[in-house]
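Several structures are given next for inspection.
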Structure I
Amino acid sequence: MDQRFQDFCRQYKKNKLAVFGLILLLVMILACIFAPLLTPYHYGAQSLPDRFQGPSSSHLFGTDEFGRDIFTRILYGGRISFFVGLGSTLVSLVLGSILGALAGFFEGWLDAFIMRIMDIFLSIPQLVLAIAIAAALGGGIGNVVLAVSLSSLPRYARIMRGSVLSVKAQEYIEAARTTGASQGRILFAHILPNCLGPIIVQATIGVGVAILSAASLSFVGVGIAPPTPEWGGMLSTGRTYIRDYPHLTLFPGLAIALSIFALNVVGDGIRDAFDPKQRRA
């Protein structure tokens, strides 16, 4: 096993909260993946006589206004939430890293052009921009992924640009140039591998932000449309009955809160593990 990976794992395990967050995150993801094994109900199965039941042995989280099992819908909704979070983060990570690397490495007019476009994106609040894009494109999982990824793109571009500018000024990059290494080799073999730490940390935290953004889109009605289960959509529907049947919003809200909490503490743990100041000789 690579020594750097061993050092990373050793540092990460020192953060007990981060380890707990990783375990919680894995449990939630596995529960969503194996949802058919954990619940006997279908997420769309309705039973009007069983409407608005509270938590019980037959319905762990109760039932909604159509008699559908909330626990089942949260598990299947988690599939969509995690897919949107991971998918949109991956898209924005790749595109933002490419744009940021090009801007930081070549500088000049290309840097100014790319960064001014990113500044235009940053001048609009991320959630407002995501809502505008989703409303223009329409609902659906693919459009939600695109809307969330485009709205978070500038963050990754600016982080990668800053990392590339910092690494490019190091002496070993100058040494690579003097040996005749090509621009492409310098960028991909020497610079980018040393810029992965900050971008990985941001991506880990960004998944939680993406999940929250996707839930917000569904909450305001421009995201995943019912009857497809999605945590934000379940919150939006349940708010109508929140005074009489609070469990309709309690459990989807907890699912969102726990997933974002787990992703944030995992991101903090990764950041600390990458920090050379945290390492012992």
Structure II
Amino acid sequence: MSYLDTKGRIFDIQRYSIHDGIGIRTIVFLKGCVLRCRWCCNPESQSYEIQEMRQNNGKIKIVGEDTTVREVMETVEKDRIYYRRSLGGLTLSGGESLLQPEFARDLLHAAKDAGFTTALESMACADYARIEMLLPYLDTYLMDIKHMNGEKHREFTGRENSLMLENARRVAESGQCELVIRTPVIPTFNETPEEIRAIAEYAASLPGVKQMHILPYHRLGYDKYVGLGRPYPMGDVETPSREHMIMLRGVVEKTGLKCIIGG
């Protein structure tokens, strides 16, 4: 069987993205995640099961689709001209792509064979063997590090963080791809200068890591929780101010990393 026939489960494909790797990109969102982050903006990604979600217009949307690498690449190929001009390509997101490692590997393989750059958004919460499968086909790993305190990480995400921190170091030491650390800035969880500084210092200690992205919390997932019949875990927590994010950027840059405030 050709690797193009590898099957997997996705819940969305987003074209024309400019925030998830270099250039103009197509993001493929894989279903399933091991974490339950309170602020998750894609709660429909958490379960691997195909679900129903009620939209704001009252219509029911089916969330989840079984597909093949070949079928996904038919969509990715539509924007070849934009990739060529911008050095863009394919980004895998989720959910957590490492829950479908063969499918993720073969999607990245297909993109590389097509001449596109590749990127992965991931928490690295999996055995390193799964990450190793992807590295030969990966240009940029956009890896979340959410907190340095394991117990607080468990309280807000459902898992402690030692495996993820270890995997970040192993990816960096492999030298097989660019590693960029990304941190969502979440009020009540990790918004203090001390907490962000601890993450930045760890990121700066990783071989070859030059960038850290900080992403302000937002409430864009609220309607999805309602549509899934689930309570919104973050309550009335508000988005950090622009001034606060700029202050945190300064905290990160004092460690020697370039810091980008994401959208």
Structure III
Amino acid sequence: MGILYVVATPIGNLEDITLRALRILKEVDLIAAEDTRHTKKLLSHYAVSTPLTSYFEHNEKEKAPLLVGKLKEGSDIALVSDAGTPGISDPGYRLVRLAIENSIPVVPVPGPSALISVLSASGLPLNEFTFKGFVPSGASRKKVFLEMKGEEHTYVFYESPNRLKETLDDILEVLGDIDIIIAREMTKMHEEILRGRAGVIAGLLKDREIKGEIVIVLRTVKEERGDFRTELKGFLDAGLKLNDAVKAVSQEFGLPKSEVYKEALRIKDAVKK
């Protein structure tokens, strides 16, 4: 029986790799990589000649059983993503899960992670935090922010550069002018970390072309609860779907959905008149 190693690789700077990770990559029989072309650059830099095979989002359902078969035959395999720790918003969990189900040893080889790197330099409280993955698009984005509203907590997201400005606008609209950190191109040559109020950061980025991978860290604030009707009307006026507004308000105020729903219909009827 072989061993599946889950190996963290650099998120930017090629020096951000552990001595143990390099040893494992040299010693295993096969490396399963998200993008073999990308991983070849890392392996070439460190003179690693281990064979590569592709393992990415669109082939992992078919590839995972094949790799488990090799593990059962005694081959050791290293799982790597393009950057950071496999399985964290990257392919990996299906292979790890299937290996565990087949009693194959799964060994983590820790190292770089974009979200942990940014959090450590954020200056925000980190005794508790929630990683939400990639920010959803469209109306779902506001819905996610609404669910975060009202309590003091630190959240971290990944975001694409072409959607960042819209996301900042929604943060301001739903969560207000809260503390936020925008990190771009972590550990790369053009690394940038912006800290401040959401409005200030949005202003700084307004006329800029945003490039590179983005990490967002924000701190929501505890709010005194006012009249739920005012909050509900605000959400509906902002264009949120009725059911989403009802759910958010009922959770925030601890009210039955039926009561909030009736008020939402009353508000909608009043607008029509």
Calculated from one of I, II, III, Cα Rg over 2.2 N^0.38 Å reads 1.22, and the structure in question is III
Could you tell me which structure in I, II, III was used to calculate helix-only ellipticity at 222 nm (-39500 (n - 2.57) for each DSSP H run of 4 or more, over all residues; to 500) as -12500?
III
Taking distance in nm of label points 7 Å out along Cα→Cβ at positions 104 and 168 as the criterion, which structure among I, II, III has the greatest value?
III
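Every number in this text was worked out from the coordinates using simple rules, so none of it is lab data. Bear in mind that the values here come from a model prediction, so they are computed numbers and not experimental data. Cβ atoms are built from the backbone, for glycine too; each structure is taken alone.
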